[in-house]
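Asks: Pasting the structures in now, so scroll down.
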Structure 1
Amino acid sequence: VAVVAGAVLGALTILNLLDIGFNEFLGRGFNVVLDWILLDDAEAYVKDSLGGTAATVAVIGVVVLAVAVLVLMALAVLRIGNVMARNSAVATRTTLVLGTVWVMCAALGVQVAGAPFASRSTTALVQDRAERVRKTLKDEREFAKVAAVDTYGDTPGDQLLTGLRGKDMIFTFIESYGRAAIEDPAIAPGVDKTLKNATKRLNEAGFASKSGWLTSATYGGSSWLGHSTFLTGLWIDNQNRYRTVTAGDHMSITRAFQRTGAWRTVGIMPGVQKAWPEGKFYGLDHVYDSRDLGYKGPKFSWSTMPDQYALKAFERLEHGKKRDKPLMSEIILTSSHQPWAPIPKTIPWSEVGDGSVYKAIQKAGKKPADVFTDPDKVKTEYGRSVQYSVNSLIDYVLKYGNKNTVLVFLGDHQPLARVSGDNASRDVPVAIVAHDKAVLDRISHWGWQDGLMPGDKAPVWKMSSFRDRFLDAYGPNRSY
């Protein structure tokens, strides 16, 4: 009994440590049903950020620590049990007295320095874990029913997106581009200046823009949950929901474009480094992952290539080619992914080439370990990475866009708590850029603000509400 009790306490200690890590990086506790798969991602992240040796050492350290906690806790409880057995009379009296005191203090709510004297945290923790498992299993069943209902699922293609026919559509997610980038005093000055300058440059080139806020379904990471929530109109905040929706036929925004037959649909996914069968669910005619973009340069920590290169590859492979129909593209920009070091630099588009030019830039950049562990540097470098991503995207639109270009770009989630702050919101900026005034006229009733930088008075929507609002605004019967 003592060994089993010790092992249980050890397991609860490990779960507490996982909770601490998940709260730091993802803003939520560890889900014992769904989150084991994310440990592989954590190992890959450490490898990309700090190198293979560091990742190996970290994995070995974690395994040794987990085993040690289980074994030592079991031995400790066993030792206490043996001591009590050898001194049964004293142990019985002591247990009776302490038990009585504990019950009385618990009943009276006695506290010491603001904490309960008679703690029931272990029991509460077990109850909480059991309740999380129950809710997870219930949620899986209920969400399957929700995902099966689609207000636009049976809409014929000729009745979808009629207000955007002939436009080259670009949907872009900027990694970790959250509200903190625009409002945190330590980050905002540089980012706000970049957004204001970008708005001015767009206006001078004949483009206009409107922006607002969306509340993401994820925080700190798990970007694919934010992507799928935005595109499907479903609230996808865990892996089970993601698997459920991508295994079905719920219509995404990107698939709506494909259904019309009026667009070629492509995905530019530099963060995807292996097979990605979900591309079929999203209705993408062709997906270019990190292996298809022709990059010959170095990785920038987790990011497989600079955003400017990914956009240049998009121009070379798809956007710059002659086509018999306009293009709808989904592009994921990854240069603003943690640990935000080293950060690429903007270079002339003609010098991008196959990416070899970035070797010197990457070598001269800051070290991930030096930045990520410093609370001041990490905010500064995060802001610089967002500025780089935004500048790369706007530079691309100004150089390669035309009167039929329409850009929708947004963040997928807030950065982790070390950057965005404890108890930060899950809001991310979203903007629509167009040369044709009629495109923005169709969303005039949204209440979005002019420019790329939404303010305090801009509306805040759940990210899952965007799909239906978008399809409604650009449908055939929209009156404005």
Structure 2
Amino acid sequence: MKTATDADGVATKAHDCAYIAGAWRPVSSAEMLPVVDPARETVIAEVAAGRASDLDRAVAAAREAFPAFAASPVSERLALLERIHGLMLERAEPLAQTLAREMGAAISHARAAHVPLAAAHIRAAIEVLADYQFLTLRGTTAIVREPIGVCGLITPWNWPLYQITAKVAPALAAGCTVVLKPSELAPLSALMFAQIVHDAGAPPGVFNLVNGTGVEIGAAMAGHPDIDMISITGSNRAGALVAQAAAPTVKRVTQELGGKSPNVLLPDADFPRVVPLGVMAAFRNVGQSCSAPTRMIVPRWKLAEVEAIARATAQAITVGDPLDDRTVLGPIANRAQFDRVQAMIEMGIAGGASLVCGGPGRPHGHDRGFYVRPTIFSGVTGAMRIAQEEIFGPVLCIMPYDDVDEAVAIANDTVFGLGGHVQGADVEQARAVALRIRTGQVHLNQPAWDAHAPFGGYKRSGNGREYGVFGFEEYLETKAILGFAPAPL
């Protein structure tokens, strides 16, 4: 593989190969895709633009490797995952540095969240596999869970490493073989992960990686007759196109797509505490999280207080170079998303929302890079586009309500249903509200992250689940063997 690393071990320069059948192999095209540093708007690397023929080779390798890997002892798969986990921890700093450069994650956030949470997905898969019963009896019938086969995994640019491990780890634990297509906008951490899997001793063909565009590689994966399952994290448009392309081969498709998650602050919440936490949760990863709680739903009589606290919180955020330890928010990950965020901020102003802070344009002192001013709107109503469309940037909508029933109605007034938050001192009331919110996850009073909690969406946020045993079982088929056990005397 034509490649290079800098003094920190960070992947740079050109990568003209795909990882197929246990080795880096040249692709069939000479076309290279640029990787742009969003803080400097400069090309820092190039990756090979794979073609459908390269995908065919990867799928063939995965298909050939599947029977032996599916039949491998659980102990062998556990040992492989343990080695991958260990190597990720050993290479945590180069991975964090790469994430900061390829998609603008603040280095502190890359070190504290992107890398360790990605490793946590592998640890969770290990814990699930260690205790999982692949054969259970119900009377005389055996229920057998078997690996589904060759899995095509399509991952996004906003959490590039985290989403890779959330899919690869349970797939390998289940005994599946995989072909990964990472985002062409942030592919360098994926290349480093592929090298980790190689160095961990994965059998040839068990893990494969082909870079390329969604139009070329993603579409070919979705329609490929020898891929048994597609798992995609991405936009609603991409998810719908994949599902359509997959339909003729009747393969399983799991989708984790967009969101417009509510954060309901009940009247008895501790507003000086929960409002700053809510702002930072919405702005985490520069707002580029599909489950970000970007609609803060608050009592109308508390609106002025919430606005003041939220404004002070946002104005204290350090926006800057992602490689600076002091930076809280780096740039938006790419030009197209930067342009969309700017357009949505302008749309919020034109639509009549009250601008609490921020607004269009770059922050002061940033004439270059895809930097966005942390922006908060208030007086937002459900009829406004900024309340309904996923912005995917550091933009928060504050929406007032008059009673708890209206708060729940506002929370559910969206085509999405991925995440949700509820804050309140009365835990029973908070639980009751959480049960009424139509989303795949709800966080009560800022709980700790749980790698085993199922994650996925209602409505247009997708289908299927990731994380823990629920994500693991997405990669399994169910077989019933009647008469497996002798009938009782």
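Since every read-out is calculated from the coordinates, none of them should be taken as a lab result. In this text the structure is predicted, and so the values were computed from the model without any measurement. Cβ atoms are built from the backbone, for glycine too; each structure is taken alone.
Asks: For which of the structures 1, 2 does the calculation of semi-axes √(5λ) of the Cα gyration tensor in Å, for residues 392-471 alone return 25, 17, 11?
Replies: This figure was derived from 1.
Asks: Another question about this same structure. A value of 4.0 was derived for distance in nm of label points 7 Å out along Cα→Cβ at positions 360 and 424; which structure in 1, 2 was it taken from?
Replies: That value comes from structure 2.
Asks: Using distance in nm of label points 7 Å out along Cα→Cβ at positions 160 and 288 for the comparison, can you identify which of 1, 2 gives the largest number?
Replies: Answer by largest value of distance in nm of label points 7 Å out along Cα→Cβ at positions 160 and 288: 1.
Asks: Right, next: As an exercise: helix-only ellipticity at 222 nm (-39500 (n - 2.57) for each DSSP H run of 4 or more, over all residues; to 500), calculated from one structure in 1, 2, equals -15500. Which structure is it?
Replies: Derived from the structure labelled 1.
Asks: In terms of distance in nm of label points 7 Å out along Cα→Cβ at positions 400 and 440, which of structures 1, 2 is highest?
Replies: Evaluating distance in nm of label points 7 Å out along Cα→Cβ at positions 400 and 440 on every structure, the highest lands on 2.
Asks: Given a value of 1.13 for Cα Rg over 2.2 N^0.38 Å, point me to the structure among 1, 2 it was derived from.
Replies: Only structure 1 yields this read-out.
Asks: With FRET efficiency 1/(1 + (r/R0)^6) of positions 152 and 320 (r between Cβ atoms, R0 = 30 Å, to 0.05) coming out at 0.20, pick the structure among 1, 2 it was computed from.
Replies: Computing FRET efficiency 1/(1 + (r/R0)^6) of positions 152 and 320 (r between Cβ atoms, R0 = 30 Å, to 0.05) on every structure in 1, 2 gives 0.20 only for 2.
Asks: When mean count of other Cβ atoms within 10 Å over residues 312-319 is computed for each of 1, 2, which one produces 16.5?
Replies: The value was obtained from structure 2.
Asks: Matching task: 18 is the computed value of relative contact order in percent (Cα under 8 Å, 6 or more apart). Pick the structure from 1, 2.
Replies: 2
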